[in-house]
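Take a look at the structures listed below.
A short reminder: the numbers here are calculations on the coordinates, not readings from a lab. This is a predicted model, so every value here is computed, not measured. Cβ atoms are built from the backbone, for glycine too; each structure is taken alone.
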Structure I
Amino acid sequence: MKKLLLLGITLFLIHSASAQFFLGGGHLNGSSSIGKLREDVRGFFYPSVSGFLLYEFETNPLQIGVDFGYGIYGTDLEKRTDLFAGSNDELRLRRNNNIITGMLVMRYLPLLNTKYTPFIEAQFGGNYLYTRYKIRATIDEEAFEAGTEHTQWALAYRFGAGVQFPADWWDQNIKFEIKTTYQSSNEIQFLTRGDVIYLPDEGVFDYQLQRGQLQFLTFSVGIIVYDLFY
């Protein structure tokens, strides 16, 4: 009985593996703050890039996989002569606010008799926010001081919809897609542009942290390659 059960499971896994295929691609994204976040931080827009890997059962209009992205949601440059005691040299202080996202993705693609394929998707994962600074003498020189000033991560979820359309003139396995996604998260503290003030008399930075949910509306354009490993 155990041998028959093992054989049945093995045949099922072989059949499942043969009935699924992988697809992958990337997106260029533009995200804008909405809701209370827009009110609290006076609104901001940031670009990002992302890549994804999904698989789909050929007899089931579901795609499941992962999505990872990176963006800079604020950058600031100060030219100061008071960063170090006893020196009047003008130095460049560059500060970037970065965001890394990692999401589990589930897509549903209705079976329609058309070359355009609409879809809806849900994502769940996290956002990692961190602020980095660099101090250098000129734009062409290496930074002689750099560090991370603030880090925090937040659980997040997304819902979205989009449409895929073929690129038959290029390759039958390639499609383009556009989509719009709404994101929200738990409440966290983070820095935005202009939230760090240098106090020269004390020689320290004053961090004016923002607090709220990461609520964004994102518009994405991307390219997809089907049957990725064939």
Structure II
Amino acid sequence: MGIGPTLYCLWATLAIGLSIALAGLSAESVTRLLTLAFLGGQIALRSQLTRRFSWLPNQARFLVLGASLAAVVEGFHLISAPVFPSLRITGGTPLREGLLNYGIDLLFTLPAYIVIFSTLWLLINRYHFSLWQYVLIMALGQTLGDGGLLYFLKAPAMLFFLPYPMTNYHAINVIPFLAVRESLPPNRSFSVYKYLALPALVGVYGVCGAIIQFLGRILGLETA
């Protein structure tokens, strides 16, 4: 790794470690630890994971891997911040109810992730991203789009902890990119327009989030 990725990893370690130390073993901390363990396992098994889906066409491989990894991370968030508070799982939640809550969560979130990964697919086929550009730009765009923009505008000092939420997206983005990057078009643009990925992702998340919340209100799922 170069100096930039190394500094980012050090920043992430410090920010996440401090967050967990301050919060203790809360539901959010457990979610974060599970997400980090999942990311570490993916990195360790990246060759096997990318080979397992090699029979799929490139776009399908990217979408299936992304949606599958997102579904796992969505499960971790059921114990802390599910898509609707009423779906939260606690230690006292019966197994059947927990599985039902997970299924309802995925019913809303998986279609959104298909749209999001389709957007990522269009971006990586149009513009050339190095691995670390992809890792950082896409995760930042997703973090800002998934409520982070308003949050950090209200509390700019919390930008120190920015890598904390970005790990959610590292855990779903990295392996799909590794699985297809060697097959991407060789004539992709190196233009600075690649950074338009940030507002594009904010916009996609905004639209998907608005639709999810609208449907949730109709079905009465937004209440705890």
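Taking Rg and Dmax of the Cα atoms in Å from the coordinates of each of I, II, which one would give 23.3, 84? Computed on structure I.
Upon calculation of log10 I(q)/I(0) by the Debye sum over Cα atoms at q = 0.13, 0.14, 0.17, 0.22 Å⁻¹, for residues 75-202 alone from the atomic coordinates, which of the structures I, II produces -0.64, -0.72, -0.97, -1.29? Corresponding structure: II. Looking across I, II, the calculation of relative contact order in percent (Cα under 8 Å, 6 or more apart) that yields 20 traces back to I.
Using distance in nm of label points 7 Å out along Cα→Cβ at positions 83 and 99 as the calculated read-out, with 2.7 as its value, let me know the right label among I, II. Label of the source structure: I. State the single structure among I, II that was used to calculate helix-only ellipticity at 222 nm (-39500 (n - 2.57) for each DSSP H run of 4 or more, over all residues; to 500), giving -3000. This figure was derived from I. For the set I, II, ranking by distance in nm of label points 7 Å out along Cα→Cβ at positions 131 and 155 places II highest.
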